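Once you scroll down, you'll see the structures, which are given as structure tokens.
All of the numbers you see were taken from the coordinates with simple rules; none came from a lab. This is a predicted model, so every value here is computed, not measured. Cβ atoms are built from the backbone, for glycine too; each structure is taken alone.
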Structure I
Amino acid sequence: MPDTPHQPPVADRRPSTREIHGRTRVDDYEWLRDKDAPEVVAYLEAENAWTEQRTAHLADLRQTIFEEIKGRTRETDLSVPTRNRGYWYYGRSFAGKEYGASCRVPVADPDDWTPPRPAEDCAPDQPALPGEQVLLDLDALAEGHDFFSLGGSAVSLDDRLLAYAVDVVGDERYTVRFTDLDSGEQLPDELTDVLGGVTWHPDNTSCFYSTVDETWRPDKVWRHRLGTPQSEDELVLHEPDGRFWTGIGRSRDARFLMIAVGSKTTTEYHYLDTADPDAAWQLFAPRREDLEYSLEPARIAGEEVFLVHHNATGPDFEIGVAPIAPTPPEQWRPLVPHDPEVRLEGVDAFAGHLVVHQRSRGLTQLRILELDADAGAGVGDDYLVEFDEPVYTVGAGSNPGFDQPTVRLGYTTMAVPPSVYDYDVRTRELTLLRRTPVLGGYDPADYEEHRLWATAEDGERVPISIVCRIGAREGVGGGADPVPTLLYGYGAYEASMDPYFSVGRLSLLDRGAAFAIAHVRGGGEMGRRWYDQGKLMHKQNSFSDFVACARHLVETGWADPATLVAEGGSAGGLLMGAVANQAPELFGGIVAQVPFVDNLTTMLDATLPLTVTEYDEWGNPEADPEVYDYIASYAPYDNVVAQDYPPILAETSLNDTRVLYVEPAKWVARLRAVTGNPDVLLRTEMSAGHGGVSGRYQAWHDRAFSLAWILDRMGLAGGGEPGRG
């Protein structure tokens with residue numbers, strides 16, 4: 001590696017060869033996997049120095065964008081209180097503080113479900129509501145650590161004890177501690193290497209948690225009894241199959257504890273009826289390959305039942321009813337039948353109503369089923385909660401109370417900031433409780449949103465959501481000129497990239513750019529078939545869909561390839577690597593965040609985190625030569641060729657356990673070696689995990705870095721033409 005930052009680092013080529021299925025694969029940069037080796041750390045730091053040198057001309061713009069994000073954000077703020085048993089819970093943030101605090105106040109009137117309105121301008125050392133109790137001062141917990149993440153917190157059912165999980169490294173292995181909320185004292189109990197948080201037993205003296213195996217698969221569920229060492233914890237369930245993970249939760253009515261055991265395509269549930277002191281864990285329905293289901297206890301027409309959300313009758317799921325007993329799928333009675341036009345995503349049960357989460361024609365929906373004892377089936381009116389905007393995202397918020405008559409929901413569009421509503425099922429009134437404030441005179445009416453449709457190679461219509469300032473496309477003479485556009489994509493795990501609002505994005509839009517989301521196959525936007533057609537041996541559809549969306553934007557005059565920038569992270573980073581190889585001429589720049597770009601190497605190593613559990617997503621190339629050849633045909637790292645690539649910014653984190661830093665490091669090394677392009681850049685956070693840096697100000701600086709680079713590629717950084725790197 002050179003000592004001068006005037007030339008990019010050059011990674012040594014140390015070929016390693018592997019023979020599999022009669023194929024020979026040579027990898028020059030696998031040595032970069034040893035993150036503890038001084039030479040690897042030195043290489044990553046040299047790449048950081050090169051990236052900083054290559055983007056030095058953007059330093060002022062980065063600071064300006066940071067100040068814009070900061071200036072649009074109400075730094076001292078608080079969330080809408082959520083009622084859980086006898087308390088209202090809410091979060092607070094404070095100007096100059098990274099993390100904020102979790103608080104609660106007692107419920108004054110048990111019959112009043114209207115959340116109290118805290119004082120929004122109170123000082124950090126003053127209560128926002130009378131009787132405020134600070135449960136967690138997150139800034140105090142983070143003190144002395146370069147990284148901090150709260151994995152989860154849970155209050156016991158008697159409201160006396162708090163369990164909270166923290167990660168100060170970024171590897172998502174949490175330490176759980178306990179606080180007595182009456183005295184404020186910390187209990188001596190401590191649980192290490194926990195995945196996330198804990199679930200309390202209704203006895204308030206014990207809790208459950210999950211741990212991971214050496215491949216970072218949550219394979220065990222444990223019961224911890226307060227006052228005993230972790231070494232004496234009871235192993236409740238161990239899942240030996242490497243394809244399956246475990247997780248535990250408690251029902252809304254607090255009666256049942258439930259353990260989910262699942263792979264990408266198959267699930268089973270175990271449940272414990274805590275109302276029966278002699279009850280043992282029960283298996284509801286044994287796993288069957290490709291049968292997915294989940295359980296939700298409910299009370300319908302006076303009968304205690306399980307609602308079963310399942311795909312036994314069709315790929316877009318059905319909601320069935322079963323008794324509180326082990327029950328095979330053949331005996332699940334339909335309540336909301338399968339509909340190929342509507343993807344049912346889940347159901348929440350309350351004393352007086354059910355809330356069904358679903359999507360149709362690419363849009364999210366909330367559906368209310370009122371429970372009526374006078375109706376023959378116990379279910380009365382069935383309707384959607386309606387909104388006016390043509391493109392939006394709606395979903396249920398925190399609704400922990402089984403007896404609550406209201407539904408807390410969240411709503412946003414690409415122009416409307418996140419909004420919190422309460423829907424009163426009794427009166428059918430929708431009340432806006434809060435819209436996230438955007439300071440500086442922001443007005444959603446200044447922006448226009450559209451739903452476009454691209455045509456994929458196989459004729460499939462692919463939706464695109466797009467937003468820009470009104471008038472951004474107006475050209476000379478009244479025509480519509482192309483606008484610099486950021487096209488975002490993901491396309492994996494049936495995760496839907498629904499329209500959303502971003503304060504940071506305004507720094508693009510207000511400089512004349514557009515932002516678009518390509519809802520490519522592999523996601524779940526258009527139902528289960530959308531996912532099935534974008535995974536395993538159909539993965540190429542995700543890439544060709546994204547390319548089709550880019551071409552549509554160009555051909556319809558929305559965008560110009562010179563100022564069209566692509567962005568995606570994690571599995572979306574795989575998407576970025578693939579389209580960089582397959583259609584580099586369409587983009588003026590590509591941002592790949594924690595990108596899964598060396599996926600063939602990863603999927604060939606069953607000892608790596610997540611590999612075995614993801615065979616159902618990507619395939620098993622070690623076992624099947626056809627799968628090997630298919631992944632090898634699109635894997636970004638393996639398909640780098642000598643062609644003109646646009647400038648690329650790859651961003652990663654040293655402690656990421658989901659997509660190891662070595663993947664983008666190897667990818668950048670090969671790209672630069674093959675093409676000689678100095679504007680293929682690698683930026684590594686040296687103390688962060690998969691989600692990047694912790695702390696909101698650090699995150700704003702991080703996003704400002706990316707946005708400045710994007711604006712530079714769009715010619716909107718102040719110089720008029722796309723600039724370096």
Structure II
Amino acid sequence: MTDFLLELRCEEIPARMQAGARADLEKLFRKEMGAAGVVLGQVTVWSTPRRLALIANGLAETTEAVSEETKGPATTAPQQALEGFLRKTGLTKDQLEVRDLKGKDTYFAVIEKPGRAVRDVLAEAIPAIVRAFPWPKSQRWGAASISTESLRWVRPLSGIVAILGEDLVECEVGGIRSGYATKGHRFHAPGDITIGGADDYAAKLSACHVIVDHAERQELIRDEARNAAAAAGLTLVEDEGLVIENAGLTEWPVPLLGRFDEAFLEVPPEVIQLTARVNQKYFVCENAAGKLANAFVCTANIDAVDGGEGIVAGNRKVLAARLSDARFFWEQDKKTALSVHAEKLGRITFHERLGTVADKVERVAKLARWLVEEGIVKGADADQAELAARLCKADLVTEMVGEFPELQGLMGGYYARAEGLPDAVADAIRDHYKPVGQGDEVPTAPVTVAVSLADKLDTLAGFFSIEERPTGSKDPFALRRAALAIIRLILENKLRVNLENVIVEAGFRQPFARQIDPTIAANRTFAQLSRFMRMGADAAVQFYQVARKGADTAAVEQAQKNTEKLYNFSAQILDFFADRLKVQQREAGVRHDLIDAVFALGGEDNLVRLLARVHALQAFVATEDGANLLAGYKRAANILRKEDWKADAIEPTGDEDPLENVDDPDMMHVYAVAREAREQLSHEPEPAEKALIDALDAAEPRAADAVAAEDFAAAMSALAMLRAPIDAFFDEVTVNDADSGKRYSRLALLARFRVAVHNVADFSRIEG
């Protein structure tokens with residue numbers, strides 16, 4: 001067994017491409033070796049700015065013999081098919097095997113391939129790997145580049161080292177032949193270095209100021225950057241992305257601390273950090289008080305003879321120029337009020353069918369005020385919520401955000417505070433984009449919650465109204481993220497929100513809804529809208545004609561169509577929320593079938609209440625009582641299904657709850673059926689029947705009261721009362737009795753049991 005070393009050397013590889021390149025090199029190498037029958041052990045891949053290196057340990061000297069089988073035509077196929085197969089395989093008819101395949105005799109070609117020298121396999125594989133390499137961007141170079149068939153690489157390829165054990169693997173790619181020689185550090189060791197093999201590769205490069213292991217360079221940067229800051233009495237602001245990027249820019253990293261003019265600290269700290277990070281790849285530091293210090297840590301690529309003083313001085317000069325620009329933007333932007341900046345938003349198109357950013361801001365401002373005035377977001381000042389919403393996008397037209405788009409929102413908060421606006425308004429402008437991702441913090445300040453919620457609701461309603469919805473893996477407008485953010489805002493702030501109402505409210509403000517009569521829109525409620533939409537198009541037109549006192553039919557029909565559109569896409573958004581909630585809760589460890597069991601009840605769009613019910617259900621089904629009750633439910637449901645019991649005669653219809661009171665007509669029918677059946681009996685109900693009836697009489701009102709009080713644990717406890725009686729019922733009572741009266745009565749009793757359980761959750765959706 002022996003080790004193999006491959007190094008592909010070139011000009012500087014962009015840092016952002018190196019991780020992908022390492023993965024691609026290993027994938028291509030394994031593919032080529034697997035196809036040739038080479039058994040691989042450990043494979044290690046490293047990268048520096050000037051090279052990709054791969055070491056494969058424990059390769060055999062020869063490959064194992066392999067047998068390749070190729071299926072051919074059936075023996076009954078035309079002669080031309082057989083002749084084509086023979087030409088393809090290079091065999092004669094006598095060399096083919098005949099096998100039974102699904103009852104049909106079929107020719108098979110079996111070709112035995114002897115083992116090969118692994119060095120020969122590698123010599124063929126290396127050019128294939130280089131030519132197939134999937135760089136995100138690549139180039140051709142030299143005289144050969146006039147041909148589109150010439151070699152492409154991320155930067156001009158300059159050398160190949162390929163050594164198996166101590167032997168050279170001879171190969172050639174684009175005029176570059178493999179050899180033993182590589183290059184060390186560009187300045188410290190620019191000459192050739194002869195590599196003996198995989199064993200001495202890393203050590204020889206390290207002696208020539210090249211740390212070939214990217215992970216080792218990253219660890220060195222982390223430690224030395226912290227040490228440089230600590231030596232100055234400061235704390236490094238950790239930035240793992242910057243660690244990886246600096247490791248991808250250097251072969252011999254040397255972190256150095258420098259200082260910049262303290263006057264620049266007048267600029268917001270995020271601006272300084274972003275300027276240092278994005279433009280110069282520098283770390284920043286904090287002082288003992290946790291405030292940004294006038295210090296930075298840069299990463300040199302050499303051991304300078306002056307200890308790095310010249311490098312630091314040069315970097316300080318470049319950073320000062322960048323910070324001067326940032327300070328200029330900061331001071332210029334502050335000279336104009338945010339309200340004046342906001343006037344320019346009319347020049348920016350949000351979406352061609354949804355208007356400008358100014359149009360969006362207008363919708364968000366009105367929706368934010370409505371959320372506060374309706375008491376959905378409590379503790380917020382409606383005027384402040386509207387003001388914050390009107391100014392929340394104003395920083396998009398500032399010089400600073402034009403230079404650093406990452407600072408949108410954040411800079412608006414700084415400008416608002418500098419302008420003297422209330423802190424609640426400034427905070428809402430700063431944080432209204434949150435939460436952006438799964439790990440982002442969720443705003444809790446009432447004004448911020450109102451603006452953030454309004455902004456995301458408007459986005460969802462707008463794009464759904466123009467049928468720009470996520471499909472499969474495509475979500476160009478980040479609507480899934482917006483829905484998850486709304487869910488998190490509602491749940492973490494415990495907002496008692498009727499989602500249907502707020503979605504319709506957001507929908508009424510979209511461009512298409514302008515043709516809905518404003519008089520009707522001003523007096524709308526979702527309940528009214530739902531009722532006349534469910535009555536059908538004719539009833540909706542009539543509704544409009546009455547409301548508009550005889551307006552022309554064409555205008556009324558157009559208004560009706562837009563209202564129908566509003567109703568339809570609102571229902572689609574609700575389904576979208578349901579899907580997102582299921583995904584979120586599954587990731588949080590909540591069983592998907594339990595979420596389905598509560599969603600299946602319908603009419604529940606208060607997320608706080610819905611999840612409280614789901615969590616109580618999950619706790620209940622994990623108990624012995626819950627598991628046994630579920631088994632009893634499924635048994636009852638199976639019997640009713642086999643008997644073709646008409647569910648619509650005993651289960652909820654419409655929007656009413658049949659267990660709300662004893663006067664409900666549906667439940668009265670259930671009880672009447674049971675009483676009528678019992679009256680036909682020649683004797684009183686059996687003890688187990690009577691026990692189940694008594695248990696239902698006690699459990700139904702308790703469960704209904706608990707659900708109404710949103711005490712879902714108590715509702716589950718009430719259901720637990722049914723566990724023993726239903727078990728006993730099945731043990732002691734024959735449901736399908738020969739006596740039709742008894743049979744009908746007992747089926748009605750099981751139906752009543754099923755309804756009682758459904759009042760808490762749809763147990764038919766629960767697995768197990």
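Quick one: helix-only ellipticity at 222 nm (-39500 (n - 2.57) for each DSSP H run of 4 or more, over all residues; to 500) came out at -16500 when computed from one of I, II, so which one is it?
Details: I: -5000; II: -16500.
This figure was derived from II.
log10 I(q)/I(0) by the Debye sum over Cα atoms at q = 0.09 Å⁻¹ computed as -1.08: which structure among I, II?
Here the read-out was taken from II.
Which structure, out of I, II, was relative contact order in percent (Cα under 8 Å, 6 or more apart) calculated from, if the result is 7? It was calculated from structure II.
Given structures I, II, which gives the highest value for distance in nm of label points 7 Å out along Cα→Cβ at positions 215 and 247?
Values: I: 1.9; II: 0.9.
Biggest value here belongs to I.
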